[in-house]
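Read the figures in this text as sums done on the coordinates, not as results from a lab. A quick note: this is a predicted structure, and the numbers were derived from the prediction, not measured. Cβ atoms are built from the backbone, for glycine too; each structure is taken alone.
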Structure I
Amino acid sequence: CEGTSCVRGLFSLLSSWHCRALSCPWLSSFSMHGVNDYSQLTLDLSRNQLIVGGTEWGVDEETRRSCQSKGKTEEECQNYVRVLLLTGVRLFTCGTNAFSPTCTTRPLSDLAQVVHTVNGVARCPYDPRHNSTAMVTESGEFYAATVIDFSGRDPVIYRSMGSRPPLRTAQYNSRWLNEPHFISAYEVGHFTYVFLRETAVEQDCGKAVFSRVARVCQNDVGGRFLLEDTWTTFMKARLNCSRTGDAPFYYHELQSTFYLPEQDLIYGVFTTNANSIAASAICAFNLSAISQAFSGPFRYQETLRTTWLSTPNPLPNFQCATVGDGGPGGNLTERSLQDAQRLVLMSEAVQPVSTDPLVSQGGVRFSRLAVDVVQGRDTLHHVLYIGTGEVRHRGTSPSTDSCNTCLVN
């Protein structure tokens, strides 16, 4: 939002079966002249307002001319909002700002007022086409998964602000991050989890995209000499969402997630590759299953010409909280830092709560997901609101005591 023209209102999450916006009188919609790219939304429930991030959030002419002088188009040299986060009574927002990322802090009571401005590099992408995700922890630390450079060749999971030192994933190391598409980030206990999909480095035959969950310790302080200013606790595991059979059918590409902290459950929307036949599925993962994968063996390739092999986990029961106040990294031996640098990919995939997807459908690509927990007569039901690229919503309710799924209208 910018100035007095901010759009405010409370929009209810509504579901229907094959409902299009023009034929549903109860479906609210809004628009503003000269504003588009409504890609970021966040709810401020305390004030009953939906905060919408779009373009054009103003860019000064000097910054715009500098952007265009570097070969970017007029459309690219706009200011696209890519971060909208509530932090107490304030809103932290970042925009691409004509390939010169900038972040501001604003009071929720007056979104036109800017109380603080900081550099948005490593917090927001330069290019509006590059995806990103971000979160702020309870202690005030900012985590961003984004692209950190103008050319878009340096993807990163980065920590800034707060009392701990800034840390990032290893630079230009495809074994850590390989052409990632970041989906979401969550604070879970002493860990930060980042969900993404990326080109699989362990795939020997052809190019394939796998879905991942990555994890770092929030009290990580980085290494000394080796892995300096870099995570020493970074690990990642594949997410398995597939239909069983003699030849399992995999939904490789994660599109969206929804976290239910009270249930220790994370739902994910998965689809087939964009170049293949359209099909979608929803799988759910317990946090315990994610922890189990991170406690298992690693998968490691000694050289580019050798096979990827399973290798034992030197710290199978590792917990951030068991490390001293100095945090992991600061007191690690040289051998431990070497292991932290080379052992990042887990050997075993995270398995979902059911052998088959909770929801699956061919000929359609699911894009977004929201989940509500509803008290039934005898048990709780998880009601799923599923969005697609065709502006339709579907409500489904997986039973909590079986793998069956019911459609609700």
Structure II
Amino acid sequence: MSTLATLGGEPVRRKPFAPWPQFDEADLERILRTVRSRRWGGFPYPTPLALDFCARFAEMHGVRYALPVANGTVSLTAALMAAGVRFGDEVIVPAYTWDGTATAVLAMGGVPVFADVDPDTYCMDVESVRACITPRTKAVIPVHLAMRFTDMDALMELAREHGLKVIEDCAHAHGGAWKGRGAGAMGDIGSFSLQESKLMTSGEGGLLTTNSLEYYEALQTVINCGRASLTDQHGQRLLGLNYRMTDLQVAMLFGQLERLPELRERRARHAALLETLIAGLPGLRVLPAQPQMTSPTMYCYVLQYRPEPGQPAPHRDLFVAAVEAEGVPCDGRFYEAVYRSDLFYATPENCAQLQKDYSDCRCPVAERAAYEEAVWLFQFCFIGEEEDVRDIARAMEKVATQLEKLAAADPALAGVKAMGRAQRARHERQKNY
């Protein structure tokens, strides 16, 4: 086996993977038409262009209503406001996710309560949710993470039992379905991100979905500075902010939606090929299939780094750094256990609704995923050619079959892969100035 690139050898691959985001001439023409229309903003809300797009998005996901918002974090805060979360209410969130799922709760005056995740999906564990419920619990936010869904049957049953609102965080799940029901169509409200790395993107942006006319109207009021909704059948008057998406962003989304099914199928096909190619490699475990996902979707491909007990092996962070040195972009600390993240500034001193800090919070599966196990491969690596996937497998094999050599290497070779998100940002700034 040739020398690992991180130890001075030649990498498996030098060619870049497929570019992301993707666009075509039709996208440029839509944007140009919008520029020429001189209707660039998002008011009056929702605009005719937004209504057209949202009808298409809602149809694809099997849900009655959809609305655009400025980004995927404010889609969560708007959903929480519409769902009636108030100061001091508890909202259960998964411990392994992007910090924004929890900080949105803090921003609304709520108290995030962390449930552990399932070791086979890294999505919220429903029994852990059950253990988190108290008389103050108002809502739960399941996150359909990376390439798997939360068990929505069990979660919805538990939520109905306790009268909890369910806000689906579908930031990774565009086009996905659970037992034939689309992402964002099963809970009370669904929240989608359209940030640049997501499966659909307008650079920044978000979408909200619901089957309830009452929530649809409430969301419009929250998003549009407190103004009445288009239909106003429920006469709701709520505090609102300006969370509107611009028509320039909406114009970018039509092509994204049209390409979504084909790209989703290509990612699924290439992920299946990768699993075949890396089967049996030492130290790697493929997540079990989830047959309830009738429309698989994949924001990132995630596998588990699990060296055999007693086997000399490097830390996960050094493993992913070695794979990336072979020319395959990947990460380990893509997410942290939120309550341990440097980006989660939540103490009684800066969040009046908190009675204590999170120093005693422990979710062992989430911590294992964040700091020892999870290996994230980015979705754009799976939308190109089959040979791209074979290169991923070659890189994985090259590193996985030399774990003992890598274990003897300097741990500092892990570099930024051993850093959390906040540290990485500081590191990049220092490097560039």
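Numerical summary
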| quantity | calculated |
| --- | --- |
| Label whose coordinates, when mean count of other Cβ atoms within 10 Å over residues 145-152 is calculated, return 18.6 (choices I, II) | I |
| Comparison of I, II - label where relative contact order in percent (Cα under 8 Å, 6 or more apart) is highest | II |
| Computed 15.2, 45 for Rg and Dmax of the Cα atoms in Å, for residues 57-248 alone - originating structure among I, II | II |
| If FRET efficiency 1/(1 + (r/R0)^6) of positions 177 and 297 (r between Cβ atoms, R0 = 25 Å, to 0.05) is computed and equals 0.75, the structure in I, II | I |
| Label whose coordinates, when helix-only ellipticity at 222 nm (-39500 (n - 2.57) for each DSSP H run of 4 or more, over all residues; to 500) is calculated, return -11000 (choices I, II) | II |
| Winner on mean count of other Cβ atoms within 10 Å over residues 41-48 once structures I, II are ranked, highest first | II |
